[in-house]
Structure 1
Amino acid sequence: MGCKCSSKKSGEISLTEEQAKILAALAQADEPVACKDIAESTGIPSKSVSCRIKSLRNKGLVESPVRCRYVATESGRKLAAASC
């Protein structure tokens, strides 16, 4: 089964509720975080977190400085702060 996340490219960045929760969790983290840790803190299943991370990376909101660990980019942090 493949990921069912949409990767539309438009001028406006829109997030699903799950993407917003994941981005907020990453924006609050002090260090790179693994999918399983994000899943635990957000209550979103780990497989879904992995899929949403991929979508957020495609939007330039998340990056992976360390293998299998993620952080919010500057753009991601700004968007997370604006969504609060």
Structure 2
Amino acid sequence: MREKSHDHKRCILIFKRLSEYMDGELDEITYEEMRIHIKECVKCKVCLETLKRTVDLCRNMKMQRVPQKLSKRLKLMGYDPSNP
């Protein structure tokens, strides 16, 4: 069932700026508009929470060297994992 006032286009705009929202890179007016929308829109709230969890997982990952065999295969494909 669709929400009566749900604006899918607005959600797409919100989604595109979620990283800026989380990082505090928005002006006060834009931030407040997004905060209100996210508070009222379950779909956008879920997207924000998922992004937060993803960022946390990435921050807490151990850095590991790329296995030599994989590194060679990547270089053959034109990508140098030692120089991202």
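Some values worked out for this structure:
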read-out: Among 1, 2, which structure scores highest (criterion: mean count of other Cβ atoms within 10 Å over residues 17-24); value: 1
read-out: Ranking 1, 2 by volume of the Cα convex hull per residue in Å³, the structure that comes out highest; value: 2
read-out: Test item: distance in nm of label points 7 Å out along Cα→Cβ at positions 33 and 49 calculated as 0.8, pick one of 1, 2; value: 1
read-out: If relative contact order in percent (Cα under 8 Å, 6 or more apart) is computed and equals 18, the structure in 1, 2; value: 2
read-out: Read-out distance in nm of label points 7 Å out along Cα→Cβ at positions 25 and 57, computed value 2.2, structure in 1, 2; value: 2
read-out: Given -15500 for helix-only ellipticity at 222 nm (-39500 (n - 2.57) for each DSSP H run of 4 or more, over all residues; to 500), calculated: source structure among 1, 2; value: 1
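No value in this document is a laboratory result; all are computed from the given coordinates. Bear in mind that the values here come from a model prediction, so they are computed numbers and not experimental data. Cβ atoms are built from the backbone, for glycine too; each structure is taken alone.
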